Structure I
Amino acid sequence: MEDQRQEDPPAGGNDSGKPDLLLLKERALNVAAEGITIADMRLPDQPLIYANEGFERLTGYPIDYVLGKNCRFLQGEDADPATVKKIRDALKSGNECTVEILNRTKNGKLFWNRLSLTPIRDPSGAITHYIGVQSDITATKRAEEATQEANRQLEIANRRMKRNLEAAARIQKSLLPVKTPQSEDVRFSWLFQPCDELAGDTLNVIPLDEKRFAVYTVDVSGHGVRAALLSVTLSHWFSQLFQGPERTAASFAPAEVAEELNRGFQMNTENAQYFTMCYGIMDVESREFRYVKAGSPPLIVARHNGTTEVVAVDGYPVGLVEQPGYEEQLLKLTPGDRVFLYTDGVVEAEDEKESNYGTDRLAAEALCHREQALDDCVNAIMQSVRSWASPRGLLDDVSILAFELRR
């Protein structure tokens, strides 16, 4: 059997009688980076009759050792049986075959081999040889495996995060009014639509006594976990505000509450968050709504006589400046009047043309549904906002809190 590593004849000479082109092809095969082998399918056990230097570099087996042997010696118990069967079936049926198989080098090192087998036929169509091309794809396979493992770990983390977000969302929703307080004097209604799992909005209605009710809407800057954490903290802060024997009516005064919040939640370099708020106390006996606005959108007042008012009051968001100078506002009401508090996600909802829903449209909707029950009116407004934002969907949290003086 011819030694495949014999020296090439001198340039311009051809002692073997081979054409120069054939010698060039043989040199090219020998120096190719891939391992190249030729198996004789006419001989028992289909031995290798040719192996290039690339095969020796790839496997560590000397060419003299591999010639005359079937190439299966590269396979061991590490090879996938299904892949081995695919190779055997291809050889048996005379088809081309490309597989990725785990092989071992001469020193026992595992490597991933992309093996391509191509049959060679004689003029009668009978298969006489198979050319095998081997490429070391270990680095590629390891990169794929690393990517798959990273994706698996990411999927696990995503599922865990989703469970945590869902749990956090349930906690956040539990801080909303479970049952809106109602009386013969006043009716309340609210809707809350977060744009993500967690929201920066919150709201509540808290009875102080039979004749007075505290209401508030809060909108924390930003989105996500940080905004939600501050939102939950503020819900807890308000719940504590109305507890304890040391609390008096003055403690609940809107301007005082806003100033206290501003002192406790100052924005700084570590906590670059602020929030807008509308907080007030509805006194059904005096028919007065005393409130403070801290950067929140204008109030909408739908009067019993069929008119609407957009009540805009300037005020810094809470935490933005050290001395905002909040002032208490007074809104006098008559039976049948409705007041709408809401966050800016309502009026800043965008349609396909990126046009805002707007305060005027909100006021018109409040008037349009004036004759409906308060719950139905609020539901209709929310549906109008959703329709306006369709199909893009809401890009910010949306909160609406409304109340109606009954008598």
Structure II
Amino acid sequence: MDISLNYGKSQLSVSLPDELDVSVIRKPEMPLLDDPVAALESAFANPAGGAALGELAAAATSACILICDITRPVPNHVFLAPLLKALMAAGLNAGDITILVATGLHRPNEGAELAELVGDPWVMENFAVANHFARDDAAHISLGRTRSGTEVGLDRRFVEADLRIATGLVEPHFMAGWSGGRKVIAPGIAHADTITAFHSARFMEHPGCDNCVLDGNPLHEEQLEIVAMLGGATALNVVIDEARRISMINFGEVVESHMAAVAHMRAYAEIPVAERFPTVVTSAAGYPLDKTYYQTVKGMVGALDILQPGGSLVIASACSEGMGSAEYVASQRRLIEIGGERFLEGIKAKSHAAVDEWQTEMLLKPLRAGRVGLYTDGLSEADFALTGVEPVASVAEAVAEAAAAAGDRRIAVIPEGPYVVPRYRPAS
């Protein structure tokens, strides 16, 4: 059987032996918007919570629009220009509007990459587009502490704007439940101390901190509290299908509009599966998510609910930019040196995580679940030694070997990786 996995900017074709029993798990066909811009303009006038955009903009003298960084395939080229034109039609000048890249603790997006991210030359030429820098103390305003004790600092450009708009993609997220909405604000434009506090083990090890989970998710609850401390915001939310075409776009109060987008996406991205498999094949979702090994971990975690205990997980990821940040490399080196058990014990008592060590912590989940093999052409031999997983020279060969070792022909394939979350739901 021939399958294709999202890999880099194209597809990785894999021919699996015909004797294998292959189940391909992907989203059901999603409805698509014939005219996303018309739908967006309608959403501006009929928001999912809160006042219409024109009313909000008419009462404002400044606006700050958040956009996700380069790691997310957000169709900024579709919605930024209509959003900006609507703001100016209501009386705001181009100089009154800032577009802020919500980098969190990721690296900034600059030059040609920033132009790619924005996707519209008119926007780049006429508006201020800047990156958030989480370690710049002076760039943040303190809002106090959450009930759990997190000191909250947010980028002053967003805090001080009369009109605050967070834009983003709504998709499964293996910590916050779902991306988009409140997550674009925190961690998107939060201070480093805020980010490392709610990425500490007291949050990350909570069972509710998981894909597609909002109720009882302490990270989601912390984000909602931070939005309330900010005094609220609005959001523009986008939902896309496997081919990255727009299925839904809405606008409105940040929490209510985000929940409406989640309700739409949940029916397609969270897939009930009646059995667990000894061998699971997945991807890291392709470009831009699979540019680093750091982001690749999401694909490993997303597949775990349908992997038999002790089974084999094979993931394909381009890793075109290598491992990720220097801090993540240091965290992975520590994992290799001391082992998973000691690594986890060492972070449990910390009030603040070291930068990016939470991704090493998440990696422990698939490592505990079974064998993990990685196919990539983006890592050096020295890099691969820090991954903690096994190298795979051929996905087809790795799958055939895993099936033979298990004595079980059943294989699950998740071509879209972490954008699809299969859930084990045995038949009653």
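Readers should treat all values here as calculations from the given coordinates under stated rules, not as data from a laboratory. Note that the structure is a prediction, hence the values are computed from the model and not measured. Cβ atoms are built from the backbone, for glycine too; each structure is taken alone.
Identify the structure, out of I, II, from whose coordinates mean count of other Cβ atoms within 10 Å over residues 103-110 was calculated to give 18.2.
II
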Requested in this report: Taking FRET efficiency 1/(1 + (r/R0)^6) of positions 23 and 127 (r between Cβ atoms, R0 = 30 Å, to 0.05) as the quantity of interest, name the structure among I, II where it is greatest.
Outcome: I
Query - Of the structures I, II, the one that 21 was derived from, the read-out being relative contact order in percent (Cα under 8 Å, 6 or more apart) - result: II
Query raised in the report: Given that FRET efficiency 1/(1 + (r/R0)^6) of positions 31 and 279 (r between Cβ atoms, R0 = 30 Å, to 0.05), derived from a single structure, equals 0.35, which label among I, II identifies that structure?
Result: II
Report task. Consider the structures I, II: one of them gives -0.59, -0.71, -1.19 for log10 I(q)/I(0) by the Debye sum over Cα atoms at q = 0.08, 0.10, 0.14 Å⁻¹ as calculated from the coordinates. Say which. Result -> I
**Report entry** Which entry (I, II) yields the derived value 2.3 for distance in nm of label points 7 Å out along Cα→Cβ at positions 199 and 271
**Finding:** I
Query raised in the report: To which of I, II does the computed value 5, 19, 22, 18, 13, 10, 7, 4, 1 (P(r) over Cα pairs in 5 Å bins from 0, in percent, for residues 95-142 alone) belong?
Result: I
